[in-house]
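Peer 1: Take a look at the structures below.
A short reminder: the numbers here are calculations on the coordinates, not readings from a lab. All values derive from a computational prediction rather than experimental measurement. Cβ atoms are built from the backbone, for glycine too; each structure is taken alone.
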Structure P
Amino acid sequence: MSNIPLETATANSGDRRRINALRELDLPRYVLLPGDPDRVDLMASQWDDSKVISLPRGYRAASGTYKGARIGAVSTMMGAPSLDIILADLARIGIDTFIRVGTCGTLKEDIETGSLIINDASVRLDGTTHFYVRNEFPAVASFEVTFSLVDAAVANEVSYRVGTGATSGSFFAGQGRPGYNGYMSLEGERILEEMKRAGVLNFEMETAALLTLSRLYGFRAGSVCSVIANRISGVWGENGGVSRACQVAADAVKRLTDWDLKAQKADRRNITTRDF
């Protein structure tokens with residue numbers, strides 16, 4: 001990877017310990033971004049070989065190979081502010097292709113728990129991205145990354161749906177759930193119904209931040225989430241979806257690697273990268 005010199009790290013560039021550890025891990029350009037640090041270990045167990053490390057403040061990271069393709073994973077923890085930090089670290093060491101691998105609650109009664117949702121766009125209810133760009137700027141995924149995830153899901157014979165999600169800055173009120181002692185805000189009462197009417201597939205807490213920042217920075221990004229809750233039927237269950245999401249994401253990296261090599265040999269540009 002192309003790296004900035006260590007000596008250029010400043011008070012504006014984040015935790016030097018974490019950046020240095022990530023640099024030493026020698027991550028490839030393709031990195032999976034689970035929220036849960038434990039999911040990094042699950043991902044690494046599916047690869048052909050791997051090295052897993054712990055990072056300051058509870059983050060976790062891995063690098064390895066999968067079906068001959070180099071692959072990496074770094075946990076983002078929960079929520080857009082935490083992802084914001086990790087994405088900046090990874091950008092500074094030259095990573096440019098990201099896949100969020102998360103969990104979500106669906107707003108469609110016919111989507112079963114354990115199935116996957118691939119978000120090609122997300123409603124920006126996160127609170128973080130509004131510091132970067134005006135509210136009307138869309139949170140949209142890279143075409144290549146979305147195609148790779150869909151193709152991998154089909155190949156793995158996994159139940160999946162593609163469409164718009166909503167990224168909330170809150171697990172409770174921001175997703176229409178009652179808080180402690182049953183407290184429900186007016187916004188909480190409104191937001192669930194509004195997103196249902198708009199045809200939004202799911203609620204989660206990181207995708208819009210990843211897609212928005214990646215588009216601003218000129219990176220490629222996509223998102224696949226396993227459904228662990230159906231907000232309409234009230235059913236809750238993991239049902240093996242997390243493992244399937246990790247597998248699909250790894251297969252997507254393999255596809256992206258192959259496609260990028262073919263494009264390089266043919267002297268073709270990627271669709272969703274940006275010149276500066």
Structure Q
Amino acid sequence: MPISPTARRRRLGIELRRLREAAGLNGTDVATLLGWSATKVSRIETGRVSVHHGDVSDLLDHYSVTEEALRQELITLARESRQKGWWHRHRDTLKTGFDSYIGLESDAAVIRTYEAQVIPGLLQTEAYAKAVIEATATRSNSARIEEKAEVRLARQRLLSRDNPVRLHAVLDEAVLVREVGDARTMNDQLAFLLQQSKLPNITIQVLPFRTGAHPAMDGPFVILEFPDSADPTLVYIEQAMSGLVLEDADELDVYTDMFNDLTAQALSAQETATLVFSMIRK
């Protein structure tokens with residue numbers, strides 16, 4: 001079963017949509033039957049909002065779901081999806097939708113990411129993270145910088161927990177060259193990157209400048225894969241003020257092919273480690 005409330009909400013939405021379609025109903029039909037808006041039905045099915053277990057029971061009645069075990073499983077899922085993750089208390093500090101992303105990330109089994117400008121958050125040192133957050137902040141607020149950095153470092157527990165997430169990161173060479181913070185901050189970050197690359201669940205590759213034009217020149221992205229086949233893979237694209245989650249199968253195929261092309265063109269993990277080591281000032 002999903003671990004985080006966000007993932008539970010997504011799983012519940014997927015199951016409710018499947019049952020609605022099996023009952024031969026569309027979203028408008030359901031909204032009319034329950035006196036809801038069609039938007040509410042859509043938001044429940046896409047996992048954007050939590051749903052009361054009583055509403056789930058009503059939906060199951062209209063879908064003619066009589067199997068008690070299934071009903072109890074989904075009602076329990078609804079109750080659990082309304083719990084708050086550890087990141088919820090930081091919600092006001094995060095960009096729109098990023099708290100939902102953290103919930104999905106925490107339940108992922110595999111994370112594949114391409115970054116063109118900065119070290120991925122899961123691999124940042126505290127000093128580097130603060131320098132990035134300060135540089136990209138629309139308003140300077142030292143307390144918020146500290147809080148955002150705290151969230152970023154807390155997310156890194158995914159890499160060292162029992163049954164850790166597998167991370168495969170492809171970094172444009174510019175990420176290593178661009179100095180973020182002062183020289184010491186950057187040097188420590190490169191050393192940390194090299195250290196993390198030695199972990200068995202982490203693969204880091206650098207896409208060298210000599211590659212020239214490549215498929216991901218439109219920008220960075222993250223692909224999340226989940227341990228249960230009932231939870232489809234998704235793509236997350238981060239923007240300046242918000243984030244976008246893509247779940248369409250055709251879009252997923254495009255980004256999966258794109259990532260595979262990047263890994264084929266990038267330096268191997270060993271070649272990457274050698275390059276990073278050569279850039280660390282002794």
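Peer 1: Determine which structure produced the value 1.00 for FRET efficiency 1/(1 + (r/R0)^6) of positions 32 and 152 (r between Cβ atoms, R0 = 25 Å, to 0.05), calculated from the coordinates; the candidates are P, Q.
Peer 2: Working through the options, I get structure P.
Peer 1: A follow-up question, please. Of the structures labelled P, Q, one was used to calculate Kirkwood radius over Cα pairs in Å, giving 18.8. Name it.
Peer 2: Details: P: 18.8; Q: 20.6.
Label of the source structure: P.
Peer 1: Going by mean count of other Cβ atoms within 10 Å over residues 128-135, which of structures P, Q comes out largest?
Peer 2: Answer by largest value of mean count of other Cβ atoms within 10 Å over residues 128-135: Q.
Peer 1: Given 24 as the derived value for relative contact order in percent (Cα under 8 Å, 6 or more apart), which of the supplied structures P, Q does it correspond to? It would help to have the intermediate numbers written out before the result.
Peer 2: Numbers: P: 24; Q: 19.
Derived from P, not from the others.
Peer 1: Okay, moving on. Kindly point out which one of P, Q the value 2.1 was derived from, the read-out being distance in nm of label points 7 Å out along Cα→Cβ at positions 40 and 224.
Peer 2: On the way: P: 2.1; Q: 2.6.
Going label by label, the one that fits is P.
Peer 1: Of the structures labelled P, Q, one was used to calculate helix-only ellipticity at 222 nm (-39500 (n - 2.57) for each DSSP H run of 4 or more, over all residues; to 500), giving -11000. Name it. Walk me through the numbers on the way to the answer.
Peer 2: Values: P: -11000; Q: -15500.
Comparing all candidates, it corresponds to P.
Peer 1: Using distance in nm of label points 7 Å out along Cα→Cβ at positions 136 and 240, single out the structure from P, Q with the greatest value. Kindly include the intermediate steps, with their values, before the conclusion.
Peer 2: Numbers: P: 4.7; Q: 1.3.
Largest calculated value belongs to P.
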